[in-house]
1. Quick check on the output: 11.3, 33 is Rg and Dmax of the Cα atoms in Å, for residues 37-92 alone, derived from one of 1, 2. Which one produced it?
2. Comparing 1, 2, where is relative contact order in percent (Cα under 8 Å, 6 or more apart) highest?
3. Quick check for you: by distance in nm of label points 7 Å out along Cα→Cβ at positions 109 and 197, which of 1, 2 is greatest?
4. If mean count of other Cβ atoms within 10 Å over residues 61-68 is computed to be 25.4, which of 1, 2 is the source?
5. Given a computed value of -23000 for helix-only ellipticity at 222 nm (-39500 (n - 2.57) for each DSSP H run of 4 or more, over all residues; to 500), which structure among 1, 2 does it belong to?
6. Thinking of 1, 2, which structure, once distance in nm of label points 7 Å out along Cα→Cβ at positions 21 and 181 is computed, gives back 1.2?
7. Mean projected area of the Cα convex hull in nm² was computed and gave 12.9; which structure, 1, 2, did it come from?
Structure 1
């Protein structure tokens, strides 16, 4: 158990260093930390997602299905198999980070918290990997964030300008609860081609800096292309 936690901690610290490189140009062709597959409400099979990621030239990605890591597990196994038959992929294929998207209550608003690089076998995270939203105390944002941290991972507030309360309310509240970052670079109006929404990005970035939070990016892909959301 101690060895597994040490490995998970090292993984989350490595991911934190990657997050520190993220900027407005990172997504969707360099980094993408918000992707869904058929294992939740996406349309891509994990194998298709990996094929696209390789073709695009992504460096790092995270599969963040709702309340499950099964899509990530299939994708990681598939990529490992590809590397065995295509040794050059060991150096060119993207790095896949374990992720999950969890519903939570923050300031009486249903928000989504992204968990990354955690030990999915840790007891703390188990209630959130049952393919459904939790209830009661487990549904509260402070407990979601704590569970991700106890499992050695990082917690990030997804698309913070998409809720019934403003980022100015939600981000300070999440920061107070110990969240690690916010999804600063997000396309709220689904533009073609994908690009982060300028006004919201500026506002969220300012809040992230003020509260010393990491900034991440993601297309929140639910459709058939990693280059857009739908």
Structure 2
């Protein structure tokens, strides 16, 4: 049985994902991650069905009682992360986000202020993700075509400007040092640290050899205070 907070999170994120009438890969990937985190196996299919159907989500949204006030900011942040999952938050997604905010007692001005902050934080986190991805792709001294493809796919959905995305693409050929990246990883909040690991995990799986990449991935997980069990789950979800 889901808590009210878990149900609100799933419904709000689902509404954002459907805001522009098209579920992007990054958005659906994020939905699957939310379901895996919050929903028991026996409840999974009903939630998959609901989250794939916008009218059903809208009906459930109308039925939900507002959550406790202390949960409002966390809920809206989770929902805005969904908007950023495909690379940027659109005006349509912001409008849906405002609808959610209004229902839970948050003013449009406050919601906009939070969105601005979360978007900036996501861009900072994205640069770290891309740095790790570039370093992992080059870890063994050679780059597989699958690794390059995963890097390009990841970069495409990072919430940064087009011009910055072009600049970051060059990291694949001149990757940063893992030690410096690890220091920046430690400075993030726990959820953000795990999110970084989740994003770079496909690069680990894409390597044709992968032993050294896995070793480094688990070292990063330890730095991020993510358990070995959870790190294995992140790799297994791919």
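Values quoted throughout were computed directly from the atomic coordinates according to the rules given, and no laboratory measurement underlies them. What you see is a predicted model, and the numbers here were worked out from it, not measured in a lab. Cβ atoms are built from the backbone, for glycine too; each structure is taken alone.
1. 1
2. Largest one: structure 1.
3. 2
4. Going through each structure in turn, the value belongs to 1.
5. Going through each structure in turn, the value belongs to 2.
6. Working through the options, I get structure 1.
7. Computing mean projected area of the Cα convex hull in nm² on every structure in 1, 2 gives 12.9 only for 2.
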